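Engineer: Dropping the structures in below, format is structure tokens.
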Structure 1
């Protein structure tokens, strides 16, 4: 089963803000300014996909700047060797587009939090049995709020369900109402070349959209 400490960290940070920033394509020279804007907006989890330019350098820069208050990690992790590299850079979170028990084991063995990608309940239960700390429901476009609600009814109540893809300020409350624990937000928040001010404005809009008021 999953690591209790990892569950607690994710639970606590998602309770503060359910948004996970996915900075696909970010450059190491820009990442601290972008990360600072996100932290100021209230986000507490930042992911750098490993198919970005020099992703390990970006993770190292983010961890040095914000690692005490923010969970920094990598997305699109495909090998155990990448897990080790992320840990060496100060990352504490491993996110995958798929569910590979070898990578889950490598993450947990290195003391990192692991959130694999799953698209069916069978994949989700297998990932939890392998030790996953939460489930990345991917692609989110194919898993609308009705699916989140159905999964919430059958998975253990403490399971962290996090849709990634297709979540925006317009539908985030629908997902929260269906039982989502958090969301990975990529292009709706950040894309290469977008100004720091624009990223901050988008982050503020998304944070505000998560409030039931």
Structure 2
């Protein structure tokens, strides 16, 4: 039997200018709030809000995740709307863009964010996994997600990323998907990792998991 895995997750309230103030950079440098890097409350998604049509240019966010590993995420701009990163950042050290920003621009946070991927022992037999999420206080909407990709080594063959992945692709759990109260689920199928994602809210979530089986990596 594996060791219990327990962690707590809570997001601060969203702030659309938490990373950069409202600005009109055009083709120039996007200014972030702290030149040494913006440190957020916990790793979470970054929301980029365009005041005009920036859908023809890409924005690249650079920073680190919760364990200090460097990460980047490139996403297309929005057409007078907000777009959200795929990666979760604890720090943001810079944002670059591939063309001229049409109007105003801000970078900050919304109510979304995921924990680190929790890597399971896929050598154990059987490979059963149970997960319980307790909404300890406040209000939050949350989803447990799993992936068939190794978050640390994306699918590679002959040195090429044939899947074209820049991040592990998440799949929502059928039971804990958009939940707003304490819930539990289990996996009897092989997966490589799972995570807890907050979709909205600032409630405190306590996550517990336990994997069965005998075996070692």
Structure 3
């Protein structure tokens, strides 16, 4: 598919149809389709930024390192999700972006995105709504670390990662990455997952955790 077909294919999760044909053509004039292998770095923290990425398929994690050099998982972006928004402002990348699976993105030029946003208040509003939703989720994650124990945090993370359908898999993350997501160690995550699986709440496979008893897993979330 060319970039226009790719953009149209994302209309179920992005406000593509709210753009005029002229605006969409301008937005995609210098766009590129990018492909990244699993564990390939899209960009590093501190890199200059000129582009925004939209995930077409696959997923990308945004990470930083703590004072001890351990990876802290900030966000996982899946189909229809945007990352690298600092490309609109030309500021440096605040986090490292890494593909967690074989991933395709639509790479947009930040300056062009800014011009389109300036002329389309409805799209600008949607952009603010997406930023607010992400900020709310990050705030909730911080509160979880402060108030919930590790089993509760892990259960909540798995439940929040579902797309709303029973038995849906969580994002394709290793146990190290799950540990980074909930603020603990791989050893602890391994023990908690083993306990959940032994009790029939989840099924663990390579880079996936499938929730098979959603209501029961929800009971594991308590302060």
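Engineer: Name the one structure among 1, 2, 3 that Cα extents along the principal axes in Å of 57, 49, 30 was derived from.
Structural biologist: Of the structures listed, the value fits 2.
Engineer: Out of 1, 2, 3, choose the structure whose coordinates give volume of the Cα convex hull per residue in Å³, for residues 58-153 alone equal to 151 when calculated.
Structural biologist: 2
Here, each number is a calculation from the coordinates, and none is a lab measurement. Not measured: the values here are computed from a predicted model.
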